[in-house]
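The next part holds the structures, each set out as structure tokens.
We did not get these values from a lab; they are worked out from the coordinates using the rules stated. Bear in mind the structure is a predicted one, so any value in this text is a computation, not a measurement. Cβ atoms are built from the backbone, for glycine too; each structure is taken alone.
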Structure P
Amino acid sequence: MAVREASHAGSWYSGNGRQLAAQLDQWLSQVPETSIIPGVDSLPLAGARVVISPHAGYAYSGPCAAWAYKCLDLSKAKRIFILHPSHHHHLSTAALPVVDAYETPLSNTPLPLDHETIDELSTLSAVVQGRTVKFTTMSQPVDEAEHSAEMQLPYIHRLLQKLYPDKSESSYPPLVPIMVGGTNPATEAALGRMLAPYIADEGNAFVISSDFCHWGSRFGYTYYLPDAPSPALSPMTLPNGVRGESTTAKESVNEDVHKMPTLGLGQNLGSRTQVSKGGPQIFESIAHADRACMCAIATGQHSEFLRVLKETGNTVCGRHPIGVFMAGLEEVERLEREKGGDPADRRRFRFVRYERSSDAETVRDSSVSYVSAFAVL
């Protein structure tokens, strides 16, 4: 049996299973249950079978990711899809794994993959703009070099251990990892249509792996919005896309940030650029660009997300897996309307946590943003 090694254990996160489990449990316990969503006394919320979770080293994004996983409902999951980006391997479509299982430090038995579903996906294709779009494969070395799926595995494993304390890993809901490359909008839409039947199936859970803004000269992104709110909007007031309901103890505000006409009128800061003393701090500009992307995602419209990304250039590294899922969800809702149904807005993403690795104040600084979100499908 070919097993993907936990290649980032011991560096990006603890390779000691007991220590790792304790760390994950601590972060999960620190997520409040009674204030994250009004009227909800316990988490996860029934039917919350998709989350967006960050994938940096756990020292940076582990606590933020706990907010997503606290909201993830795996009680009915028959399989778990992991949609993640490719940081090193050039890919214009999406790739499926060739290994049989994924290792984590939490047990000696690896997490199984759903080979039946993976085989099904490998047979799908669509013709887009005269080009055939289909799933390809990623080799084991490519799989092991990529961190964005691996960083989700310990949390998934730990949730399953808690949900099924008397079962072995071999009987857990199997994984369907999908690496999404540098896809164009048409390819994202095509992949989304292929995944739509799986998104509609209540037996499928989804984890979308993504960090948000990578700001700084080392990332090649120094975009600055001079009209960003100052002081920055509280990270405790996040867009949720559901009629202005709050997702925290405080009221959710500014859900239309993505519509601001000035998002594309910012400037790229040079190495000697001085930010005006009367203007917002750089980290406030970053928060504004991130909020615009969150608001766009919360609309449920793939095109809105693409537009905001184009206007701001925001370096959301999981933009392609997010885009594929959004396109798939739109296809699910289109088919539902064709049958006379009303999709309403219950499937919209609710953002429950926003953090940054640091607060950038000068052009010499850098930071990476992290979000956690969920949707009830």
Structure Q
Amino acid sequence: MITALTVSNFRSLGENVTLRLGRLTVLVGQNGSGKSNVINALRFVADAMQMGLSGALTQHNGIAAVRRWSRGHPYNVAFDLSLALADGHARYSFELVGDSAQEYRVKSERADILSGTARFSIRVERGTWAEGPENLRPPIDDRNLALPLVGGDVRFRPLLEGLRGVAVYSIFPDTLGTPQAYSPARPMDRHGRNWASVLRDQPEETWKAELLAAMRKLSGDFEDVMIQPAANLLVVRFRHASPERKPKWFDAGQESDGTLRVAGIVTALLQEPPVPVIGIEEPELTVHPGAIGLLYDHLVQASKRSQVVVTTHSPDLLDLVSEDDVRVVARVVDGCTTVAPLAHAQRDAVRSRLMTLGDVLRTEGLQQEMSFPPQD
């Protein structure tokens, strides 16, 4: 479980922006505040662990797109994560530097693991090993990270698995409604491009009943779901009851955008094996307000198996959320994104049942708890 993430200069994030994570964490902020950048910082680290630093940078449109814009010398991009492991805890950090907007080098990388009474560490400075087990120092340079290279070792595997087990979803209904080519890739793709493949390959007893139950809460006439081959593609189909005629099958493309988005989100949350960290961007989009409670119930249920991080600015969703799970995302005067807990005054108003979080958002907007530097 990732307990904290501190980021510097990733996209719109400023210096030392810290996000503390629980089982369910809800990022709330206005459009353009940088909510997606916060959640995608987790995805960037996971991609770097899975496909290497170069692959992650390519996936995220290059170092210039990853690094916060600067008028002068490029900013250093840094990540620092704390994790709770099955039998201990760990901390991992790395920093990227460069002399031009298109250049990057790994300035430093460090991993510390405390497992029971044993401690394991690696430290790399500018492409040179500074600390690590003597028998576990593969060749390294300042364009790559060391942890993916040593993560196969039993001592470092839990840390690597904890960092790369992140999937962030921005479900596109049009993608779900289109016949899809089969893909063995897992977990489900960020936009749902392998949705039909995930449903086909995963045992029905792990998802079908819950998915149909969710669909019936949207519309009571859902009876069944199947994944049907069509030429060399896969099509998800739903059977609807009819009081006057025989039940009829409809392709996913004939369902509403809201129905498909709920189906995609529920599928992401029901994946087996569970994804350690699941991010859902703005689950309320295209979904009828009456279905928000259904989505929230699934988010809470999923948080018992996975860490769940959600971005939203929906008052209806916030009416259901605990104030302790909220992190407020905002852009400050210099345009940098910051993250902080909900302001004490607003938290107290919600706890006293004077207002709901949705009420606060509608009337004055959620405010960050202010931190002040110590007085001399």
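With distance in nm of label points 7 Å out along Cα→Cβ at positions 24 and 360 computed over the structures P, Q, the top value is the one for P, the highest of the group. For the read-out distance in nm of label points 7 Å out along Cα→Cβ at positions 112 and 208, a value of 5.1 was computed from one structure; give its label from P, Q. For distance in nm of label points 7 Å out along Cα→Cβ at positions 112 and 208, the value 5.1 is produced by structure Q. Structures P, Q were compared on relative contact order in percent (Cα under 8 Å, 6 or more apart), and the highest value belongs to P. Structures P, Q were compared on Rg/Rh (Cα atoms, Kirkwood Rh), for residues 96-215 alone, and the highest value belongs to Q. Structures P, Q were shown, and Cα extents along the principal axes in Å at 60, 50, 44 was computed from P. Which one of P, Q has distance in nm of label points 7 Å out along Cα→Cβ at positions 144 and 296, as calculated from the coordinates, equal to 3.7? Comparing all candidates, it corresponds to P. Work out the source of 13.4 here, i.e. which of P, Q gives that when mean count of other Cβ atoms within 10 Å over residues 264-271 is computed. Source structure for this number: P. Once FRET efficiency 1/(1 + (r/R0)^6) of positions 120 and 200 (r between Cβ atoms, R0 = 25 Å, to 0.05) is evaluated on every structure in P, Q, the highest one turns out to be P.
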